[in-house]
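No lab work stands behind these numbers, since they all come straight from the coordinates. None of these values were measured; they are calculated from a predicted model. Cβ atoms are built from the backbone, for glycine too; each structure is taken alone.
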Structure P
Amino acid sequence: MTAADRSSARVPLRQGGDDRLQSLSGDPLYSAGFLSFADTQLAGRVETHIYARSEDEWSAAVLGHEYLDRIPLTFHLPSYLNAVDVDVDADVVGGRWLVLGTPVRFRSGLLGDPGELARLVDDLVDGARADGFDGVVVPWVENSSADLCDMLADAGFQSAFYDADWYFDTGRHDSVEELIASLPRVPRRNFTNDRKRFEQAAITVREFEVGDESDVIAMHAEFMAAYGHPVPEFADSAFAQFAGMGGGTIEVAVDESGLLLGFVMMLSGASSGHVLRWGRRQTAVDARIYANLGYHRPLENALRNGVERVWFGKNAHEFKRLRGLTPQPASVWAKALHPAAESRLSIAMKEADAAYRARYERLTGSC
């Protein structure tokens, strides 16, 4: 099928802003500003693909990316499989996959009317095959999204459990103190102790300023190296751009001498916010910087700005559980576009599903 035969169209990401994706989702991860930031500031080549019925028909839309370089923390299907010792070489499933979802913080790239979306995905898969992709993968579909899961299954996608993103609902509280007071005893005690340690160390938090770039760049590189990534996720110019972007905030923790100890990046919209990344000096004193800069401060900002839910990402399961956050489990959905790879991928996804479920249960006590 040629591009002319398909009833959907690839719509370019407009420089200067096009927030129709965000209008469909209500999430700032789909805003034109954030997608443009990811296009230009991830440390590698990225191509953004937006699909809709036409330039004017947006009852449904799909957001996808092709990562032309291996960029740390972007989704890469062979790496997802190999991380739990599912032995699948990229030569088997292919190396060119269209990733349907948001970068930096994974969310499904499938938005809008379910019936229209199903037709759009069928067109997209045909187009991806014609364009030479080896497969299409949706790295994050919430397990509670039954309609979306059913649609992908009907389209021939295979699923495997991944992880959970953890959140706090902030909309029903007037202050962070009120939110913490509403928590069960153990999370309430932990947050209180976190705050005391931070205040005793005389550490303060302020917004990112001109002149902070070199410290934040260095902390980002240190943090990435500490977690096994040989290169940073972001270009050096990313932090100043993010801080000046609509909805983007960077805050830094500073000791009494003015030394920067850590930073946090948060993206906020009208109703939801995301704590995207953080970093700290590896030599910094442990004064619960992570808890205060990465959790307490974002909650304060969200409550001040009327944000109703704050997402804190996956990982650090025990830390989040002990502070009363709620997990939202999600799965990966993938479709190989070549028959030779389809059967091997089916086996690999079943193995990955079992391994990731066992890992999650071990870390959280539930699945």
Structure Q
Amino acid sequence: MMKFTNRLREALSKIYIGFLMSDVENIRTPGFIIDKMSGDQIELMLRNLFLPERFFIQLENAFVEKFGVDGRTALYSAGKKGGYVYSSMANFTQKSKTSDKDFNNFAWILLEYVGGTYASDVSLDLDIENKVFDATFKNFVVCEKNGKGHIITEGGIAGIWSWLVEDKTIEATQTTCQGRGDKKCALIAQPASQFKEQIPYNVQDLPDIKYTEMYAEFNKVRPTEYTKLTLDEMIQAQVVNYDNGKVLLGEIRHFEIDAHILYILEAECSKLSGGEDILFEVAFNQGKEIMANASSPTLQFIMDYLSALGWGDLIILDIDDGYKVDSNFFPWTQYSDKCRYTVFRGLLSGMVSQVLGKETRFKKYETDMLNS
């Protein structure tokens, strides 16, 4: 078993990750947030975006209140599938393809990046032979606020660890959580058969999605027509604050996440009767809250703000019977042909409603693959 808690290693890791992310994370292009990764003889350009932390907090609260264990499982399933897909797309190092020493080092560096972006005070025990990931954190996003963390903390880590050790039976659960009154969040991820007590999760239908030429082509950075502000420019102008991957609009924290999560959340939430309606309403309320915190709550601000956070090149049009939104270069995945844009429509509806002072809901949608 390998244990990583050494302060020197942590400091060196933060220096390394700071250097790495300054090179790979592109926040200087309107409409796009791109992470650049190294693949097998090719450079991988992964499409990310920023979402408010409170969106996940409120979604978990609403689903658990409405659906109980089924709600927890749906959220966990979305997180695990999202973590697995992201790891596959990013071509993260897998156990069978490297030495135990290099695998341990990669897992440590990856966790330190996660810790620097989503949490603090990270400690990790790895038992590679038995595929056990045992970690503690402080201040992990979402779960420290609601005591749940089914999507990002439990599900996300389960998916990443499943990919790394090449075992889809890996599940994860939090044994302690700051949001439940504990001093730290503690999580263990391992094959389901190794848990001494029964856990509520059994999610093994993980999608095998790879980085393809089609993905690269549809998500290729292109010049925008309607919006020109970048996230970097919004930070420089102090419209938002930025610190180590954390974007703050007023008191609303945002964090970066792989764009696949939009599609996966929609698919998993829709499996429960009324689940997609709750997903829309949570996004709607979050959109209203965002604009209530905006220094300039206008339709132009909505366009610039969403574009800068990676949602494509947006324009909001006043038409005869209401409003229409076009988003060129919206993040594309192989799920796009089935997407109903529930989160996007919900956010936009809430934001526009707050600006206009009257309820406005975007219910109709269509996809034009020529301007995805």
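When distance in nm of label points 7 Å out along Cα→Cβ at positions 109 and 333 is calculated, the result is 2.5; to which of the structures P, Q does this value belong?
Q
When mean count of other Cβ atoms within 10 Å over residues 101-108 is calculated for each of the structures P, Q, which structure yields the highest value?
Of structures P, Q, the maximum of mean count of other Cβ atoms within 10 Å over residues 101-108 occurs in P.
Have a look at P, Q and say which one yields 18.4 for mean count of other Cβ atoms within 10 Å over residues 45-52, as calculated.
Structure of origin is P.
Kindly point out which one of P, Q the value -13000 was derived from, the read-out being helix-only ellipticity at 222 nm (-39500 (n - 2.57) for each DSSP H run of 4 or more, over all residues; to 500).
Q
Please state which of the structures P, Q yields 21.0 when Kirkwood radius over Cα pairs in Å is computed from it.
Q
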